[in-house]
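Asks: So, here's a batch of structures to check.
All of the numbers you see were taken from the coordinates with simple rules; none came from a lab. Since the model is a prediction, treat every value here as computed from it, not as a measurement.
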Structure P
Amino acid sequence: MIRVAIAEDHQSLIDGINLLLKYEDDISIVGMANDGEALLEIVRKKQPDVVLTDIKMPKMDGITAAKFIKKEFPNTGIIAFSMFDQDEAVSQMIAAGATGYLLKNSPLEEVLVAIKHVANGGEYYDKALDVEGIKTNSQRGNKKPILSKSEREILKLIGQGKSSSEIAAIRFNSVSTIEKHRKNMIRKLGLSGKGELLRYALEKKYDF
């Protein structure tokens, strides 16, 4: 039996996960919390096999809670369940001890798959995340701002000479979204404008 604790500050989402898991013969929900402190209390009392936790929560965030849990209960598997797809959030959760990370727009059925993987000592990450790239950058100790997976994909297209409208059409985004990504990349990379961004994209064409 896989014993699971859930932490999520939106009760409706907890109810949805509870409904999904309660009919599974090999899974038992031992506790549900709406904040990190309550989660930690449940883990200390119930010692679940797997914790499914949001990152942004009242009183104590999921990253801090994960650090406490792994320190006290190193064999407990932790899965982040978050709306944040930024590399920094993923990297911080992995550093805190998580071996799973799901985005909240994933089908709830994927939560079940992730729990079983992590309970068996494996890892499970949302397919939308470039976890290998994130881990590599963390191991290198890269202190420069890290471009997200979407930003790297857009940078490749910029390096191919595509305009913002062409990139928007390829990625099924609005032009304003692509322009926002351009501005974010210029800021993260410490560049001075679109010309430098294009030059950077051309220089790094096969290296990002």
Structure Q
Amino acid sequence: MSDTYRTLNAPVRISQKVVDSRFIAEAFPVDATEGAERRIEAVRERERKAAHHCTAYRIGPAGATFRYDDDGEPSGTAGPPILRQIEARELTNTLVVVTRYFGGTKLGTGGLVRAYGEAAAAALDAAPIVENVQRTAVRIRFDYDDTTPARQVLRRFDVTVHDEAYTDVTELSVGVRRSEAEAFVEAFTNALGGRGTVLQVGKA
């Protein structure tokens, strides 16, 4: 499984006109279904005069949690095309809401699929994308005399330091790339000849 996943770095909003209808597509970074649902409700409230608010989102590093909603459009003509655009860009923790103000002319099922898919695509293409690294939290302790070998281990791995505490010993809370966590613990233990202590691996 990959250590990285792609998501949005900031929300984006675009508007397109198709025949007589206006489609407003908004894409948001989200990290939980609850957050996605709150975003959807906020759009519904703001654009309460619209005919439809069609949505799709994927949640989780692997995008295992997903949902779409046609919101009154013919089945499969809105939510799935939006979701396909998210999947095509290999994005997760991503929500897209496409709001339709109906202009009086019916687009037909094929026209709706294209309109919703193209609106979602335009929003996602305009959105800034970031690649996030999945990390495992590790907390270590070592004596002052072991600072050099400990720091050498830290430099060998892709590590972010979250917290540092210095007393008569040093304690560090670091984030280690998920696939390297076991190797990091082993390297730290070996480099310090067993003198260092691994206080925690993973979430507390």
Structure R
Amino acid sequence: MKKAELLRRYVFFVVGLFVNSLGTSPISSIPYTLSIGFAPTLGMFTLYFSLLLIVIQLAILRRKFPREFWLQIPVSLGFSWFIDLAMVLLEGLHPQSYPAKAVFLLLGCLVLGFGVFMEMAANVVMLPGECTVKAISTTWHTDFGKTKVAVDVTMAATAAVLGLVLYHQLTGVREGTFVSALLVGAIARTIHRRINSPIQRLLRGRDGVDIPQQAG
């Protein structure tokens, strides 16, 4: 891969990383639930949780842990900063009615689905959430998209249990979290089918060659 193409892919990835920070992520449900009652910011809790996911990947993959997966650490630092920035940028958005909340939820799912697509299309490095899904799907030969949905639902359920244990009520997790867990993977796959080819041509440039893509 030429340096110019690699640069385009990393720029595309970083933009996707910021888009991800604006969306409604089921994997962020655990850090968000913890951030409600404890001092660190949502971004910092996301960083701690990302490091935990890397440890889980190491346990699953062991010697097969790819060297490029270590890039998750600096990526997680940047993503955590983006999340705290997004919290500041979006702090004025407080939909009150249930229909308005539903609309914002769907918009958040669309944004995150597009961000996940950008992350996968860049094909340079992934966030710990997606790397964990890849570790599971590679080890046990499962479909990436379906595995992502299962992992997202598991994260949302874990956050719900944490809320009940810590605050004695469902805090930070409601029906929208599970809707997001079910929708984001499907949205990312749909976007991949529709626009991945032209995006790859854009990223490759005139003299690039095709790179196999793992549909998310």
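Asks: When helix-only ellipticity at 222 nm (-39500 (n - 2.57) for each DSSP H run of 4 or more, over all residues; to 500) is computed for each of P, Q, R, which one produces -16000?
Replies: Values: P: -16000; Q: -10000; R: -25500.
Answer by label: P.
Asks: Further, regarding this structure: Tell me which of P, Q, R gives 23.5, 77 when you compute Rg and Dmax of the Cα atoms in Å. Before the final figure, lay out each step's value.
Replies: Numbers: P: 19.5, 59; Q: 23.5, 77; R: 17.2, 59.
Label of the source structure: Q.
Asks: Now for a different question. Here relative contact order in percent (Cα under 8 Å, 6 or more apart) has been calculated and equals 24, so which of P, Q, R was it run on?
Replies: Structure Q accounts for this read-out.
Asks: State the single structure among P, Q, R that was used to calculate volume of the Cα convex hull per residue in Å³, for residues 74-169 alone, giving 138. Spell out each step's value before the answer.
Replies: Numbers: P: 115; Q: 138; R: 149.
Of the structures listed, the value fits Q.
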